[in-house]
Structure formats: structure tokens, C-alpha cells
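Participant: Quick heads-up: structures coming right below.
Derivation of every value follows stated rules applied to the coordinates shown; laboratory data play no part. Just so we're clear, the structure is a prediction, and the values are computed from it rather than from any experiment. Cβ atoms are built from the backbone, for glycine too; each structure is taken alone.
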Structure I
Amino acid sequence: MTIYIDPPIWPAHGTVFSHVISDSSLEELHRFAEGCGVSDRAFDRDHYDVPAHRYDALVARGAVPVSGRDLARILSGCGLRVRGIERTERVRRNLRRAWGRLMPQAPGLGDQLLQRWSAPHRSYHSPTHLAAVLRTVGVLERAGELPTELRRRTLLAAWYHDAVYDGVAGEDEEASAELAEEQLDGLVTDAEVAEVGRLVRLTATHTPEDSDVGGAVLTDADLEVLGRDETGYLRYTEQVRHDYAHVPDDAFAAGRAEVLRGLLEHPPLYRTVTGRRLWEAQARANLEAEVRRLTGG
């Protein structure tokens, strides 16, 4: 595992910046940055931006100097590179447009929610995750899993499902549901307000009833990340660990393994036919491999 840094040639904020990356692990990259006193705010999905005056000190701490071209090649080659479409500002623009189509009568509310999703302490539970969930709801809808009359309430639940995120399982989902019920009151029907709250609460357990079409689509969309390829899943696990950086390693490993075992005990992880076809096998392989890593067995 190696940390790399390119020359400080990227202009911003009246100075120039370098990029700092790891060739194998975001967790390693975060540890290096923390040890060097680099702020969390400097992290941008797959690298840290550091000003020119920090360059020599970071090299002295072990960062290997490479050209900008070589740094990009290393980042792509190790599978940690985040594509441009996933970058925060582009994602935020796309999300604003999506909110405008969904709730044109309340543009300010969409901006408030994006501020929540963009809080600096979030790594995985960020606008990128929100965009992925909304995109996956669309995939399932086009596959015939979501009737048109359930679309708005399911998408609203996706917007609110991690609107409150303090890293406290169960409490975050309840607080997010209460926020949805408070903010949507008067904007949509009472029935939709109640249904959005119910759907958000479901994301604490991901166990909808067999007849719960909206619940199946939302929870499958939330868990889609589990069925990504090995590189995508590894990026997800490292981002989750960063979100729970306040939890000691041993406690995190034990708690995380318990959560994963609970998921593996679900008869199917995914409740829609499309979700099972697209993600079930890969997700189970990913979860089982992570449990082995966490437990040493």
C-alpha cells in the first residue's frame, strides 16, 4: 500500500493544489491524512486536495511524488477512481433538477435536504448515495416493479431516508421519518405524508411485508450497493468505516459483522424480482467475504 502525491499545479482559492491518493485503500488514505493533520474537508471522493505549502511536508511523511498523469493512471488502475459523473457538484446539480421535477412547489425544501445530505461528516451517506437510490428506484420502476401511483411517495421516502444521519442506527431513521412528516405536511396529501414516514422507518430493518410494493422498491434501492462488483463494494465499505470513524475498530468490526449476518439471514436480500435477478448472488458473496474479513475467519 502506497500513498502518492502529484505536483501542486491545480489552481483554486488563490493558490495551487496537489492531489493525494492511495493505491489500494481509502481507509489507508484517511489514516495518512489524519496523521498529517489534513482536514476531512479536503477529501473529494477518491483523493485529498492539499495546498502547495503542504507538499514538502507530505512527501517527508511518506507520500511518493508522481506526475499528474501517473497519479490518474494509478487511481484508475487500483479501482478507487470516482468517475466525473459521481462528483459532488455534478451530483448536486442533477439532484436539484430531480427535486424540481418531483416537487416543483417546494424548491427551497430540496435545497435544505441537499444541505443535510452534504454535511462534511458524511462519506457514504452523501448526495452520491441519494442519487444512486433515486436512480435505482427508476431502474425498478422501468422494470415494472413500481406502479405510477406509488412513485412520488417512494421517491420522497428516498430523499428523506438518510436526511438525518448521526451514525446511530435506528434513531437516525426515526428522526428522518419525523422530519419528513413535519416538512411534507401541507405539501402532499395526509396519506402520502404517513406513507413516506412509514417507508423511511422501513430502512432501519429492510424487511417489508411481501405485499408492500413501495417498501420492497425502496429497501432494494437502498441495498443495491451490496450487489456491486468487488471494487465498488470495497469503496462502499471504506466509506461506511469513515462515517463511523468515531467507533473503535474492535467495536465497529463486531457491530458491522452482526449487521451483515442479520442481512444474510434474510431469505432473499432483495424483495423485488428484478433486485434478486440483478444483485442477489453478488451481494451475498460480498457480505460473506466481508464477514470473513471482519472476524478473521
Structure II
Amino acid sequence: MEFLIISGMSGAGKSQAADILEDMDYYCVDNLPLALLPRFAELCTASSGRYERVALVTDVRERESIAGLLPALDGLWEKGLEYRILFMEADVPTIVNRYKGSRRPHPMQEPGMSVDEAVRREARALAPVRERADFIINTTGLSTNALQKLIRGMLKERGKRFAITVTAFGYKYGLPMDADLVFDVRFLPNPYYVSELRPLSGLDAKVAAFVLERPEAKEFMARLGALLDLIVPLYAEEGRYTLHIAVGCTGGRHRSVAVANALAQRLSGQRENVTAAFRDIEKG
């Protein structure tokens, strides 16, 4: 089991890091009392693989809890439970500005104390935790995308498999609202006007051959394949976990189905998580 402790300064992005890890198939727990940490780790270890990746966000709002974190972590080692620490930080002006923007008091701020002083106080208190950290991320000037790339790179884990859905649709029934890429194949000859092909769909070999064996269709599929070879990895690198490609013709029964099915088969040869959908195949 992979057990990750997320600690660090308030306002430095611990919750953002947890969200990213959750997308990477980590089971994330926020603000677990330190007294329950050893027992929680034991339960996860004894779960028979149900929790393969666990991330725990430590909430050190009080000096007492900061002081109790290291002994709690030592207790994990004593029980033979291995873990790694991800420490989140940012420079003082950045955290001060974040708290000013949120209009919330800093957890360590006392009456008469400025936010600046509270941030510096927390940084001093957390110094021993920082020294033991396996990973340290400074989120000053860091975008969410950059943070995601950094975490995934540090953990050497791509997380969830990049999932691609290829949907055939008919324009007369409207575009799929969640499509990322839309390709119009109404420029191809329409099997609807061939009497023997009209009752069939793009999943039938005769229709697929009619649509895909033409020179213009072959060139289109080659160029579309080259385009997707270029941009799909770039979508994945940007932190996307899904990509929805829509292929449309007039009714969504013949041309779009044949093209979408062929495209899904091509992509499936390169990736495992590819799904073909034929939204309007029974309507067109």
C-alpha cells in the first residue's frame, strides 16, 4: 500500500494537492485526528488491497497538533507502516495575499497578531516536519495545471488511464454538448441514397466499405489519425483524464458511425481505454 501524508503551511495548497491525488486514484482523507492516524493506517493495510493508494491531509491548526504530528508519524514506523510526506509551502507574501483574498483568519492568528506574523509562526513550527518531507512543493506562482504535473511527476504515477470516447451523432439531432472535438463527415457520399444500404448502419461491412474505401475517406482518416497522434498525448500532459471526440453526419446512422467505429478501433490499438458510442444510430 502507498501511504502519503500531505502536510505543510495553511493556504499553501494542501486541499488542491488532495484533489489532484484523488484524480490519481488515491483514497484521500482530510483532517483526521492525529490520535487516529496509526489505527487508520492499520485498517487501510488490512483492507486486502481495497485501498492501494491513500493520502492523508494533516490539519495542524493548533500548536498542539503540530507538536503531535511527528510522534504520530513515528508511531507508524514503529508499527512497520511505511509512508512518504508531501510538504506544501509558499512564500509569506503569497499566503498573506491568499488569506486576504479569502477574508478568513489564519489558523494560527491570535488577537492583535497580523497575518504575516501568523504565517511566519506556522513556518517555524512546521520546520521539523519539512525536514522529514520526501517531497516539497512551493506553490508560489504555480498554476493548478503546473501543480498537477509536478505531483504526477514526483510520484511517477500517471493516475487514471486516459479515457477516450468516440461518439457518432446526427446533426439534425444536435451536437453532443460535452464533446471536446467535433468532426463533420457530411462531405463523404451518403449511403442513405443507396437503396440497398439505406436500412443498414455504419456498423455493417457494406456500409463501412462504401464510406471508408473511397480515396477521400482514406486521406481524411490518415490525416485525422495523424492529428490525434499529435494532440491526444498533449491533452493527457495537460492533466486531462478524458477526451470526447464526436463525429457527425446528417442522421447519425451511416457515415458518422462508420468513421467513428474505425477511429475507435484505430485508437484502441494504441490505448486500452477507448469507447465507441453511436448516439443516433436507431434514429437516422
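Participant: Match the computed value 20 of relative contact order in percent (Cα under 8 Å, 6 or more apart) to one of the structures I, II, and report its label. Intermediate values should be presented prior to the final figure.
Facilitator: Details: I: 15; II: 20.
Working through the options, I get structure II.
Participant: Which of I, II yields -17000 for helix-only ellipticity at 222 nm (-39500 (n - 2.57) for each DSSP H run of 4 or more, over all residues; to 500), as computed? It would help to have the intermediate numbers written out before the result.
Facilitator: Working: I: -17000; II: -13500.
Structure I accounts for this read-out.
Participant: Could I ask something else about it? Starting from the value 1.6: which structure in I, II was distance in nm of label points 7 Å out along Cα→Cβ at positions 220 and 276 calculated from?
Facilitator: Numbers: I: 1.0; II: 1.6.
Of the structures listed, the value fits II.
Participant: Upon calculation of Rg and Dmax of the Cα atoms in Å, for residues 108-259 alone from the atomic coordinates, which of the structures I, II produces 26.0, 85? Can you show the working numbers first?
Facilitator: Working: I: 15.3, 46; II: 26.0, 85.
The correct label is II.
Participant: Using FRET efficiency 1/(1 + (r/R0)^6) of positions 92 and 212 (r between Cβ atoms, R0 = 35 Å, to 0.05) for the comparison, can you identify which of I, II gives the largest number?
Facilitator: Working: I: 0.65; II: 0.05.
Largest value of FRET efficiency 1/(1 + (r/R0)^6) of positions 92 and 212 (r between Cβ atoms, R0 = 35 Å, to 0.05): I.
Participant: Match the computed value 35, 23, 17 of semi-axes √(5λ) of the Cα gyration tensor in Å to one of the structures I, II, and report its label. Write out the running numbers ahead of the final one.
Facilitator: Details: I: 35, 23, 17; II: 53, 21, 15.
Answer by label: I.
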